[in-house]
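Structures follow.
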Structure I
Amino acid sequence: MAAAGAEVRGAWCVPCLVSLDTLQELCRKEKLTCKSIGITKRNLNNYEVEYLCDYKVVKDMEYYLVKWKGWPDSTNTWEPLQNLKCPLLLQQFCNDKHNYLSQVKKGKAITLKENHGALKPAIAEYIVKKAKQRIALQRWQDELNRRKNHKGMIFVENTVDLEGPPSDFYYINEYKPAPGISLVNEATFGCSCTDCFYEKCCPAEAGVLLAYNKNQQIKIPPGTPIYECNSRCQCGPDCPNRIVQKGTQYSLCIFRTSNDCGWGVKTLVKIKRMSFVMEYVGEVITSEEAERRGQLYDNKGITYLFDLDYESDEFTVDAARYGNVSHFVNHSCDPNLQVFNVFIDNLDTRLPRIALFSTRTINAGEELTFDYQMKGSGDVSSDSIDHSPAKKRARTVCKCGAVTCRGYLN
């Protein structure tokens, strides 16, 4: 509402935290139309199956309890099987029931015909939770793909438990500076090459070798910084020295692990060795703030702090709340990703970008991992991620399962 006497130049608004489906349910419950959320006079009384809640057999006829999309639970109805035209939802219902029954102890399995042809309440409750989780994960997947600015698609999968999307995670594509920290993102000079692969380009000006070969694979050893062409350079987008800045090219899946490691990331396509996979991004904070947050994270058994210590230890990247797909990449003492420091538009050596490259060929379906103690120098150091020598931290047990496992994340 505008203050008295104030000139109204535009509508004031705040983001709505209620889902679209919930708003539609409220409209239909009150018989209201709202074009902006898709409820019109024409479709006010439309019925579409959102998910199936329960099952029963009455006089040899099969019935399913239907939750209608955009309608409140109070309008759920029992419908005969022959009236349902939703084969995918029927298959999901059967799969969820089977998965639940396979989890109960032997000798206590519940058959479909028990309880007078109806499902036990515990089974129906599980099926509804699984359906709601599936919808929530799909919405999250859609949101991630709306927010990402790279070519590769992001998928979400949980076939392990009932965990839904994280409640306090925000997807970003680049560093987010904390208050008081300035990130200079404009280069002061660039190359004038016609062919950066053969001429004296940005890496040579910085005193290092061009990082990539003609197959876009990294050819420099860990510890050597990558200097890519920047916004001041006269070369085009197809320049062989523009790799990290193009973002993730592979379709990746955030999935629930079965080894008690929470969420993880797997590739859905084959990745060649020495190829760029993703950046590690998050909130850029001071090392002092990282020390404070690290104490809190240790108590929760989580690790998201990455020290930017290429030449100094002034800043740290915290991917706990703000990050990209790399937020969900798990640790391994025998990883398939390697850390490299990258400089593009920002040439401040205190603030390198962190790029993850494959150390070997990674097959489709394989989980992506990196060593949380791995620094950009390629050395294993106890103060690289979520651990600094200023104070003794609680140690987090490692569950990577590698033959060379060190036993702890820090």
Structure II
Amino acid sequence: MVHFRRKLLSHGGLLRQLKQHIRWSSSLKIRNDEVVSPDRSFKYADLSVRLAAPHQLHPKPEVSALSFGKYFTDHMLKVFYYEALGGWQTPEITPLENLVLHPAAKVLHYAVELFEGMKAYRGVDGKIRLFRPDLNMDRMNASALRSGLPTFNSTELINCINRLISIDQEWVPHSEASSLYIRPTLIGIDPTLGVASSESALLYVILCPVGSYFKTSSEQEGVSLLADPRYTRAWPGGCGDRKMGSNYAPTIQIQREALEKGLQQVLWLYGDDDQLTEVGTMNIFMFYINENGEKELITPPLNGLILPGITRQSILTLSREWGQFKVSERVITMQEVCRLLSENRLLELFGAGTACVVSPISYIKYIDQGLHIPTMEQPNPVFKMFLKHLTEIQYGYLPNHPWAFPLD
């Protein structure tokens, strides 16, 4: 226990540094040696594999039948952590199977858990690629620090995930409209009640082939949103900038309300001035004509209220490299959105995230107003530029791009 407390204290200083870094930067970079000592992490070299028997294999769905998170591949990755046994245990790939947990497991009572969302893409050259998995691992370790869960060596987990995908590689769709979604998850499994850090944990990874995240009747339609100031997703000092399940459960009722109103997602607002934070599970961007007559792309800052998205960071990087318009990270309010619309200066709103990639927004129901956003009416919308460039990287049209990690 003394050793565990010392470890938490040593992580405390790092956590304060991370909070400061996240507040003012568009990136989240954590070195492996900052979060876990080399002798404490699990290692890919120790990975064991138990393949599924023929009767355990699942039928593969048609690409046209794919929806998000419905079908799962034949295998999973599991790594247990036990503080009393020295930390991380041997990683193993097994047939996809149910988890066995004690009914007092901390994850079930106190939501001691976190997850990540990544994708593998089958390129035009037949190679399978991951998109910036190092950033997902950085973010996952940051979430682990916030949750009191054990951290790990990013490279070792990426290598284990690569092996898992290679075993189930036929589940990676042969389609540029689909991909293989990767869900790394870390949960506290201590069989004890009481709000405290968990000294036992399970890291597991499951895979599922997915199609488009949003279903619209036409490719010419954007996403419709409910923006209700009564509901808040995150607040300063909270964990809205971490990928924890506890951030998502409270949003389900409001999402249902949006669907009942014929809308697809929720635009989460914060504060007396109704600041835009996230849209559904996406980061949000606005493209408009600023006070100086310049075209400008803006997105809310990483001030603790939003998730540091990998797609968000990629869009900001591309924008600054292209140099075609001004790029800013600052607060956006609904009052500003309404004013820009009335002055015909709001050009586009769109969301960005791993699951949805880049999704245009065409309508917002805000209090008693119906706001029609002209995103889909632009002759050459910027959201399509980002979508095209990102998918060209992901599907191998730019085969040697540094953001693409091909499987060996």
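Just so it is clear, none of the values below were taken in a lab; they were calculated from the coordinates. As the structure is a prediction and not an experimental result, all values here were calculated from the model. Cβ atoms are built from the backbone, for glycine too; each structure is taken alone.
Given a value of 22.4 for mean count of other Cβ atoms within 10 Å over residues 130-137, point me to the structure among I, II it was derived from.
Derived from the structure labelled II.
For distance in nm of label points 7 Å out along Cα→Cβ at positions 98 and 266, the calculated result is 1.8, so let me know which of I, II that is.
Traced to structure I.
So mean count of other Cβ atoms within 10 Å over residues 178-185, computed for just one structure, reads 21.4; which one of I, II is that?
Working through the options, I get structure II.
One of I, II was used to compute log10 I(q)/I(0) by the Debye sum over Cα atoms at q = 0.07, 0.08 Å⁻¹, and the result was -0.34, -0.44. Which label is that?
II
Ranked by distance in nm of label points 7 Å out along Cα→Cβ at positions 146 and 170, which of I, II sits at the highest value?
Checked I, II; max of distance in nm of label points 7 Å out along Cα→Cβ at positions 146 and 170 sits with II.
Taking 0.05 as the value of FRET efficiency 1/(1 + (r/R0)^6) of positions 66 and 242 (r between Cβ atoms, R0 = 30 Å, to 0.05) derived from one of the structures shown (I, II), identify that structure.
I
Taking FRET efficiency 1/(1 + (r/R0)^6) of positions 50 and 298 (r between Cβ atoms, R0 = 41 Å, to 0.05) as the quantity of interest, name the structure among I, II where it is greatest.
Across I, II, FRET efficiency 1/(1 + (r/R0)^6) of positions 50 and 298 (r between Cβ atoms, R0 = 41 Å, to 0.05) peaks for I.
From which structure (I, II) was relative contact order in percent (Cα under 8 Å, 6 or more apart) calculated, if the value obtained is 18?
The structure behind it is II.
Which of I, II yields 2.17 for Cα Rg over 2.2 N^0.38 Å, for residues 194-233 alone, as computed?
Going label by label, the one that fits is II.
Can you tell which of I, II yields -6000 when helix-only ellipticity at 222 nm (-39500 (n - 2.57) for each DSSP H run of 4 or more, over all residues; to 500) is derived from it?
I
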